[in-house]
Structure P
Amino acid sequence: MDNSAKISQIRTDYTLHSLHKKDVAAHPITQFNQWLEEAIKAEVNEPTAMHLATATKAGKPSGRVVLLKDTNPEGFTFYTNYTSRKGAELEENPQACLTFFWPELQRQVRIYGEAKKVSDQTSADYFGTRPRGSQISALASPQSYEVANREVLESKVAETTAEYEGKTVERPLHWGGYVLVPHEVEFWQGRASRLHDRLLYEGGENEWIIKRLAP
């Protein structure tokens, strides 16, 4: 069945908000936090979900959706298995991009920067707050590697659960956080007739220049 004609006719006009330089914060992370708070208040589905794009040193890209776990003046923090595909790519090429899309607010944020591992203590502190099932999974799952079937994973989870019965699950050394330190942050607000608002922050730390981009 050819759905191309139907797909080409899917359209949404964007009329909820506007975006002007005079109204935004001087620092992109401050502006991001304002938008994130509005997304949470609007009960956006999965407001902290973000697409993480990475690439090998040769430039082969890959992407996946992960969850934002913290923002601070340095950048945007997420956690993963360091031996996963994303971890391997960030090890050889730390340049990455995050994308948030909040369709209920007709907003998008793109963040370009360099990913750096957070401290072992920061990773351990966060790992300690995770549900026990998630802690066990971090130990049991060889993320991104081939497994014969799901039963293999479930068996490993059962073994690990039994091993740690009555014990604290410590953070495995292959699991931890990254902070994406931004050098560009673009805020996109949908507008009518595809004449969208786009504001780009360029710079770093406390030195940021704000530019308006054509849609």
Structure Q
Amino acid sequence: MNDDALDEAAEAELATRWGPFRLVAFRDPGDRGEHLALVHGEVRDRDEVPVRIHSECVTGDVFGALRCECGDQLAAAVGVVTAAGRGVVVYLRGHEGRGIGLLDKVRTLALQDADGLDTVDSATALGLPVDVRDYGPAARVLRHLGVRSVRLLSNNPDKARALETHGVKVAVRERLLAPVRPENLPYLVAKRERLGHDLPAPELPDA
């Protein structure tokens, strides 16, 4: 299989509150999923293009859930891209709950509330994997868009390594921090201490 190829892609202009984007919807041959790339400015044959690879999170991205930082990170990434005058936000669907799906994600949230488990232990207690996300679709759409290297907006070193494995040059990885709240503090602590994310020691502003 040609790692540059997408099964299907469709493009349209999209006006947003942050500014104009080119919306690229695509079907990936690797997972047959449908994903999105929001492209701002000229990115083809450019180096160090600001790029956010964002995993779908319905609760955080759509409904503003406070127990994760997903919605805050998505908004911050779009802001960085528009401020830079160019960039890409790749929105990977099927990544809910680090790939376990929405139903099982809600089951882990209930277990966290009932038993005080963190995001890692609540998954393994249900016999679920901790992280099964595939970043191949993101790499393929970036190659399709002609991006030469990326300035990756992520706190997750594994995401940078995965992109490099799929042939995308990560020139630099840049932290994308979100506000710390009582509701997301346990989640941020677990991401730092259990999942190896590049985060400062999370503490509440008035702590």
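Key figures
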quantity: Comparison of P, Q by FRET efficiency 1/(1 + (r/R0)^6) of positions 35 and 115 (r between Cβ atoms, R0 = 41 Å, to 0.05) - largest value held by; calculated: P
quantity: Origin of the derived value 0.70 (FRET efficiency 1/(1 + (r/R0)^6) of positions 91 and 187 (r between Cβ atoms, R0 = 35 Å, to 0.05); candidates P, Q); calculated: P
quantity: When mean count of other Cβ atoms within 10 Å over residues 19-26 is computed for each of P, Q, the largest belongs to; calculated: Q
quantity: Label whose coordinates, when mean count of other Cβ atoms within 10 Å over residues 107-114 is calculated, return 15.8 (choices P, Q); calculated: Q
quantity: Computed 4.2 for distance in nm of label points 7 Å out along Cα→Cβ at positions 155 and 179 - originating structure among P, Q; calculated: P
quantity: Per FRET efficiency 1/(1 + (r/R0)^6) of positions 11 and 139 (r between Cβ atoms, R0 = 25 Å, to 0.05), the highest-valued of structures P, Q; calculated: Q
quantity: For 0.70 (FRET efficiency 1/(1 + (r/R0)^6) of positions 43 and 123 (r between Cβ atoms, R0 = 35 Å, to 0.05), calculated) the corresponding structure among P, Q; calculated: P
quantity: If semi-axes √(5λ) of the Cα gyration tensor in Å is computed and equals 29, 19, 16, the structure in P, Q; calculated: Q
quantity: Entry that produces 25 once relative contact order in percent (Cα under 8 Å, 6 or more apart) is calculated, selected from P, Q; calculated: P
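Every number here is computed from the coordinates shown, using simple stated rules; none is lab data. None of these values were measured; they are calculated from a predicted model. Cβ atoms are built from the backbone, for glycine too; each structure is taken alone.
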